[in-house]
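Novice: Down below are the structures I want you to see.
A short reminder: the numbers here are calculations on the coordinates, not readings from a lab. What you see is a predicted model; the values in this text were computed from it and never measured. Cβ atoms are built from the backbone, for glycine too; each structure is taken alone.
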Structure 1
Amino acid sequence: MTDKFVLRRDWLDIFFTATAEVGTYSVEFSVYAMEGIDSEGVTLWHLAGSPSYPDPTDSLDKAERYLNGAVKWDGCSDWHFDEQDRVMLHGCSRQNLVDLGDVMARCWDWAAERLPNFDGRR
């Protein structure tokens with residue numbers, strides 16, 4: 001059995017951060033919606049459990065996860081929207097909806113990059 005390791009990517013153009021736990025046959029993702037970028041360029045996310053918006057934190061360990069899922073070596077993926085457990089998914093524009101699909105597609109591409117035995121179909 002191979003030990004897993006965790007990587008992180010900040011996608012500023014779609015305002016999501018993802019962490020990837022890379023295993024032998026799959027990559028598990030946690031995705032966080034960015035709440036903003038402070039004046040020093042530090043990424044901010046929503047503080048987990050806070051009822052107020054905005055309530056930013058600069059600690060990913062304290063941030064509220066938006067969605068999570070996994071992509072397997074064969075390209076199959078499963079996703080769960082943590083945000084929908086709290087409230088309905090919300091987008092203020094069509095682009096917000098496109099970005100939501102894009103973050104899952106970017107995770108899928110990232111898994112394809114990291115898994116040496118990847119055999120998914122695009």
Structure 2
Amino acid sequence: MANTFIVQKLGGSFKDKYELAEKYYTLLSALNNLRLTERDVQLIAFTAVKGNMSYANYREEFCKKYSTSSPTINNIISKLKKMGVLIKDNGKIKVVPVLVLDFEKDVKLLMSLEHGQTN
């Protein structure tokens with residue numbers, strides 16, 4: 001029996017690099033059953049775009065943009081570090097490099113959803 005598959009083209013346009021990054025990390029969370037909350041995704045996206053969350057001015061900007069507090073950021077950072085999504089590199093809180101894209105550019109994803117092997 002020949003392998004068959006379905007091809008479907010999906011897309012969207014986003015107002016800025018933060019919204020694009022949020023959509024990317026939301027999809028990543030859904031496909032990998034990470035169960036990230038909306039605020040988790042916002043923090044990951046913001047950190048990926050900014051490069052790190054160690055600077056007080058970045059944290060303040062995040063708090064203003066998403067109407068949250070510094071203690072909330074600290075709790076989310078702790079959670080995401082335990083999950084391996086964020087790392088501390090030379091004193092800077094960053095998204096693990098394998099998960100960082102250049103959100104200044106358009107992103108095209110090739111997604112593969114496959115049936116698992118059964119015995």
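Novice: Matching task: 5.8 is the computed value of mean count of other Cβ atoms within 10 Å over residues 6-13. Pick the structure from 1, 2.
Specialist: The read-out comes from structure 2.
Novice: One of 1, 2 was used to compute semi-axes √(5λ) of the Cα gyration tensor in Å, and the answer was 26, 16, 13. Which one was it?
Specialist: Structure of origin is 1.
Novice: A value of -14000 was derived for helix-only ellipticity at 222 nm (-39500 (n - 2.57) for each DSSP H run of 4 or more, over all residues; to 500); which structure in 1, 2 was it taken from?
Specialist: 2
Novice: I would also like to ask the following. For which of 1, 2 does mean count of other Cβ atoms within 10 Å over residues 86-93, calculated from the coordinates, equal 13.8?
Specialist: 2
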